[in-house]
Structure I
């Protein structure tokens with residue numbers, strides 16, 4: 001029985017794409033099994049019990065569930081400490097907290113993987129509202145090479161001139177560069193530490209958690225930061241973020257999040273603990289589904305004649321795929337199709353809008369149980385060249401694949417599909 005009106009020719013191409021993905025899917029399953037064991041071990045080692053799933057109110061003193069969750073993250077990510085809180089409103093908030101927690105007036109922030117996300121640029125260089133620049137923090141960028149790779153020699157030269165924090169963005173953002181593997185991050189960290197072993201290496205880990213068997217902290221990162229409505233929340237956490245790494249640095253970040261002197265000792269967990277625990281436990285398997293959805297999308301749309309990044313057979317380092325659809329009309333049609341295949345708000349029609357923090361209109365498709373949760377199938381694109389859509393998420397592979405097919409069907413119905421189907 002077919003529940004959706006999808007052209008049989010698209011189904012045939014999807015079957016071919018799925019055959020191409022076989023070996024890649026096997027690699028993803030192996031990574032998921034490893035990470036599932038790693039997270040289970042973190043729960044067991046910390047003696048998590050039913051009492052830790054309950055929340056607190058008020059000041060949150062002696063919130064053992066909150067504190068144990070920090071320990072579970074720290075164990076799984078191989079760090080000394082972690083700060084996991086529902087009060088982080090998004091990934092940018094967690095990143096901003098870490099930057100303001102560690103940097104001081106006169107310090108230099110060095111971004112070694114090019115300009116960071118649009119939203120974080122305002123935090124760093126904004127001319128109003130209390131940006132790092134307004135507090136006297138200096139800012140430098142080492143651009144990527146022409147091939148879109150970190151420029152190791154230029155990074156060494158920049159670090160030699162002095163920096164307090166060297167900042168690495170793991171994922172691609174709104175660019176077509178490759179996301180960074182943990183091995184590549186380790187190479188960058190080794191280069192930084194070879195010049196200045198006191199430089200703090202901070203990694204924006206968004207979209208990368210549990211995609212590989214190791215995390216950046218396994219190769220020397222001092223801090224990693226991410227959002228709970230992306231990978232580590234496992235599509236269950238309703239909000240929040242995390243900071244994990246060196247104990248002294250996590251403490252400084254906690255002072256920024258709450259107050260100096262109270263830090264991690266305050267902040268009630270309300271009724272969020274259970275969702276954050278369960279989401280983290282499920283995260284490796286949810287990430288497996290998201291990566292499989294992304295791999296399928298790359299194989300499928302490459303067969304339809306589009307440039308895709310990364311290629312379907314490349315080992316994955318984050319959950320994001322970039323599909324170059326070549327014109328704004330195709331972008332909008334694709335997003336309409338993704339929205340129509342969403343479990344929530346499938347009847348809505350996404351439209352481009354002036355999204356805060358971005359310099360061009362952005363269209364987003366995200367019919368999710370948690371608003372904005374990009375571990376659930378979603379797609380977004382700034383309406384600017386190269387007219388690529390950035391696809392992420394997929395809580396189950398079956399529904400993720402269906403969403404991709406509906407996106408292609410939407411383009412076909414509007415006469416915007418590049419390939420001429422036989």
Structure II
């Protein structure tokens with residue numbers, strides 16, 4: 001059990017380590033849901049065992065999916081339903097906590113299923129937008145009632161009419177999770193579906209990941225060429241598969257940044273240029289800042305050079321890297337400008353406001369904008385960084401990113417359980433956790 005606060009210090013000089021983060025949350029939850037909808041048995045290895053994935057497993061179990069758990073949740077064997085769920089055990093709402101993938105993906109699948117269900121989540125999840133997804137599913141034939149504020153959880157879903165298919169036109173959804181949810185649900189529709197993204201695709205690598213996962217289970221969905229982003233989905237029967245989950249690229253970013261900041265060397269095996277995860281490209285941003293980067297198809301190594309420089313970074317394709325890059329900016333020469341991350345206003349915290357507040361505690365000058373941050377490090381460089389007590393806002397990424405901030409005390413470190421329960425144990429192994 002983690003304490004209510006953890007004191008963290010920089011790593012010892014010259015560290016050279018190989019670290020393997022737990023499995024990708026995004027891939028684990030996609031594979032779990034698709035295995036649940038598939039015909040036959042699926043074996044998933046390297047899975048993430050965390051709050052988000054446990055919530056997805058619990059929901060699938062209530063929908064009739066048998067799931068055997070081994071090796072502390074890293075190895076899973078599922079017997080799929082062979083189509084949409086047709087029953088739900090228990091009368092209580094399905095609990096989604098703060099899990100965006102679980103809430104959005106299940107909403108879409110239940111809207112395509114011949115049953116009635118309710119979904120609810122944490123207080124913060126009740127503040128995260130759902131309207132674009134709900135409206136699209138209702139346009140397709142589902143009946144969804146918001147039991148509190150319009151466009152937010154809790155919701156009641158009646159999917160007995162099914163989804164009709166046809167064309168869906170979306171402006172620019174606030175989250176790529178809406179698009180991924182619609183892709184998965186469209187495989188259960190009565191007719192083919194075309195999703196037309198009139199103003200482009202936010203965080204497109206996550207949508208590409210969904211398409212690749214659907215294809216791995218035998219589904220048929222693909223981009224269509226043209227001036228406007230369009231995805232075509234054919235209703236199709238999924239078939240159980242064996243799948244190995246990659247290490248989580250978002251979790252790996254903290255260790256790679258640690259090397260870039262402090263002049264050490266970190267290697268992440270089984271995660272490289274061939275990854276399905278867009279965040280695997282974060283290493284190249286560190287290269288732009290001055291670190292040495294070697295990335296092969298299935299391995300990434302970052303070596304710090306002792307000198308980082310700021311710059312301008314559009315993170316619209318990897319918004320979850322914003323806080324990690326922002327902390328790197330504390331150690332860089334010059335100004336760092338991060339753009340394209342409006343979506344972070346509606347995550348586990350308002351990560352732009354929260355990030356700006358905590359960066360200022362460490363001595364940075366920060367301009368907070370609607371869709372990004374401009375960060376000027378302390379005038380005296382890293383030697384001028386101030387020790388600080390960091391508030392985490394119940395947000396796992398706040399806790400992990402700001403643990404790189406020098407001599408810091410992290411409040412509510414247990415919030416990392418959402419995606420990386422053992423994170424501070426890894427830092428302790430690097431002699432970074434003070435007694």
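Just so it is clear, none of the values below were taken in a lab; they were calculated from the coordinates. Because the structure is a prediction, the values reported are computed rather than measured. Cβ atoms are built from the backbone, for glycine too; each structure is taken alone.
Out of I, II, choose the structure whose coordinates give helix-only ellipticity at 222 nm (-39500 (n - 2.57) for each DSSP H run of 4 or more, over all residues; to 500) equal to -8500 when calculated.
On the way: I: -13000; II: -8500.
The correct label is II.
State the single structure among I, II that was used to calculate mean count of other Cβ atoms within 10 Å over residues 289-296, giving 17.8. Before the final figure, lay out the partial values.
Working: I: 27.4; II: 17.8.
Going through each structure in turn, the value belongs to II.
Here P(r) over Cα pairs in 10 Å bins from 0, in percent, for residues 25-232 alone has been calculated and equals 9, 38, 39, 13, 1, so which of I, II was it run on? Before the final figure, lay out each step's value.
Working: I: 8, 32, 35, 19, 6, 0; II: 9, 38, 39, 13, 1.
Structure II accounts for this read-out.
Compare distance in nm of label points 7 Å out along Cα→Cβ at positions 33 and 225 across structures I, II and report the one with the greatest value.
On the way: I: 3.7; II: 3.0.
Going through I, II one by one, distance in nm of label points 7 Å out along Cα→Cβ at positions 33 and 225 peaks for structure I.
When mean count of other Cβ atoms within 10 Å over residues 49-56 is calculated for each of the structures I, II, which structure yields the highest value?
Structure II comes out on top.
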